[in-house]
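Have a look at these structures, which come just after this line.
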Structure 1
Amino acid sequence: MAAAKRTARVIEGVTPDRIPFSELIAGNEPVFMPGMVASWPLVEAGRRSAASAIDFMAASYGGTPAKVYIGDADIKGRFYYDESRTRMNYRVETTSLLNVFAAIKSDLASSMHPYYYIPSLVYADGFPGLQDANTLRFDHEIFHANPVTAKSWIGTESITGAHFDMPSNIACCAVGRRRFTLFPPEQVHNLYPGPFHVTPGGQVTTMVDIRNPDFNAYPRARDALAAAVVVDLEPGDGLYYPSMWWHEVEARDRFNAMINHWWYASPAYMADPVDVLMHAVLGIRDRPQQVKQAWRELFDYYIFGSAETPRAHLPEACHGVLAELDETLARRLRAALQQNLNR
């Protein structure tokens, strides 16, 4: 592992019912919470054995078919691109998790085996019987308008390349060990993001093999790795990381289960920023440099600076799109954009 062993801030004594959300959110950095969910029955089942954890989860499975990534033994757990970088090195099937659990269980003693990864399964749909006793309490005011979505990430050993998510996240390591390698958002310049249209999991992913980087092909990766925060999670540990932090996740044991909890800090009526980025590719990226610089100034003025500045000198009656965004204005903006894009 080439990343520097920078470690996350640690908060001790966190429990599922007592989480210091104000402190987590204010810091805008990863926070390690050892033993946070050590009392979960799922964690206790995993401590007995991988087979016990599989049986425990299978008994609580709700029957919803799930998307499963399946890779041959030669991918060694790295769910990624094939050599052409235009396709994935695994196949995707939709099936009952009972079939997957049985396949994993039958290979627990094998040194060579297929790799299975069940990503982003909504917890309430997949395992309704686990929720009451294996959950977190979200009692901060931020969650009054921003509901939390819990999802499970299950499988054999796996590696998901560094990518970013727009929600903030509390990841709970329930079964097996996990290593997170996290990068602050500004490291996008050094992480060599891959294509938008073909991705391992729906999010743009670094082309750098973080564990074995090719510095000839990706020389700026040295700077990214120097800025990396590495967190090793044991079963029962929790990790908070903010929106837009890049993270590689390595599940390190034969059977692994993580429950993560996502939330947005903005209202649901706001548009997806990735759509804004795609629109900027269409409208700005390939214009002359001096024109792009002019648009950079406009974006700094209207978007990245204070929202109050562009409207402060205007009468309220003519604020228009400069007014504070609400659901009504969001609908009007969407309608206008759709009309313009369909010209």
Structure 2
Amino acid sequence: MNIAVDGMGGDYAPQEIVKGCVEASELIGSNDIIYIVGKEDAIKGELKKYKFNHNKIKIVNATEVITNEDAPVKAARAKKDSSMIKGLSMVKEGMCDFFISGGNTGALMAGSLFRLGRIQGIDRPAIGMTYPIINGRRNLSFLVDAGANAECKPKNLMDFAIMGSIYMEKVLDVKNPTVGLINIGVEEKKGTEVLKETLKSLKASDLNFIGNVEGRDIPFGAADVLVCDGFVGNTVLKLTEGLASVMVGQLKSMLMKSVFTKMGALMLAGELKGLKQKLDYSEYGGAPILGVKGPVLKIHGSSSANAVKNAIIKGMPIVENNVIGIISDAIAAREDENASAEQEASEDEQQ
């Protein structure tokens, strides 16, 4: 498998990107190759710090960089020799199987659309994000959309549910995942007209839909796949991130208050480390852009080498399990069903 990685995307590029690629190269197969795309001299300088198998890591020179200050659509169109656009082009041209970037999210979304195109039947691609949970039947849920689409139609939310379910099963290895629609109440009459209409469609589908899910139930694993528009999804993620930081800070403060609490902290060190690891986004790989005709993963802009490594390793099942093809078939089948239903309805009216 050939993996393209944006060597210049992120706050700590290329240092952490290169380090993560080196660490991942020790875990991938003998025939797998990681292509680091970016300014050749800078990447070579970082690679000199490590011992690695030179057959597993290659450099692809790119003279431009898309920054977070760049206007996303303009940059995606104009900076054709940037590490991001060049990496996406490698996927389109079949040189690489999937692409990873920690760069400008808007530009990555725009570039994915321009270079790879939408899956037929998908109006709006979405970003999926793993959501660590504590007390649920799984270690995590999968939230779609995490911020790409602030406003959605029922069809878009239905697409998100289908794509999220396939990703959860084929990549995160959760069989027959439950699907929940994030709403202000569990009752079917709650929410906007868009949510009410979406609920009807989800109930009529073959998905394992369990109904509406309230925000307070999300951290407890209310559903394996959480469906919402990008405005709600991004708010949920940012609020959770902020609360987690506050709680960890308060816990540290409490445990450092006295000799006795410090002794307790030492006794709980293993458990606390496990909790921190469970809540660490870097352990779960990248966030897929679902709905485009090629595997693309977005990693956090401040990703460490560990996050880069995990994005590479945990992104490989997307290709191995033909997730893009399965999504394409599922969306096409639903489009055919809708067309047949409309045809039948039209014939009934004529009669």
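No value in this document is a laboratory result; all are computed from the given coordinates. The structure presented is a predicted model; accordingly, all values stated were derived computationally and were not measured. Cβ atoms are built from the backbone, for glycine too; each structure is taken alone.
A few points about this structure:
- For 11.7, 33 (Rg and Dmax of the Cα atoms in Å, for residues 146-185 alone, calculated) the corresponding structure among 1, 2: 1
- Structure (1, 2) behind the derived value 39, 32, 25 of Cα extents along the principal axes in Å, for residues 106-225 alone: 2
- A value of 2.4 for distance in nm of label points 7 Å out along Cα→Cβ at positions 218 and 242, calculated from one of 1, 2, originates in structure 1.
- Of the structures 1, 2, the one that 17.0 was derived from, the read-out being mean count of other Cβ atoms within 10 Å over residues 98-105: 1
- Structure responsible for -15000, with helix-only ellipticity at 222 nm (-39500 (n - 2.57) for each DSSP H run of 4 or more, over all residues; to 500) calculated and labels 1, 2 on offer: 2
- For the set 1, 2, ranking by mean count of other Cβ atoms within 10 Å over residues 114-121 places 1 highest.
- Taking Kirkwood radius over Cα pairs in Å, for residues 50-177 alone as the criterion, the top structure among 1, 2 is 2, with the largest value.
- Taking mean count of other Cβ atoms within 10 Å over residues 194-201 as the measure, the highest value among 1, 2 is held by 2.
- A value of 4.3 for distance in nm of label points 7 Å out along Cα→Cβ at positions 162 and 250, calculated from one of 1, 2, originates in structure 2.
- Structure (1, 2) behind the derived value 21.4 of Kirkwood radius over Cα pairs in Å: 2
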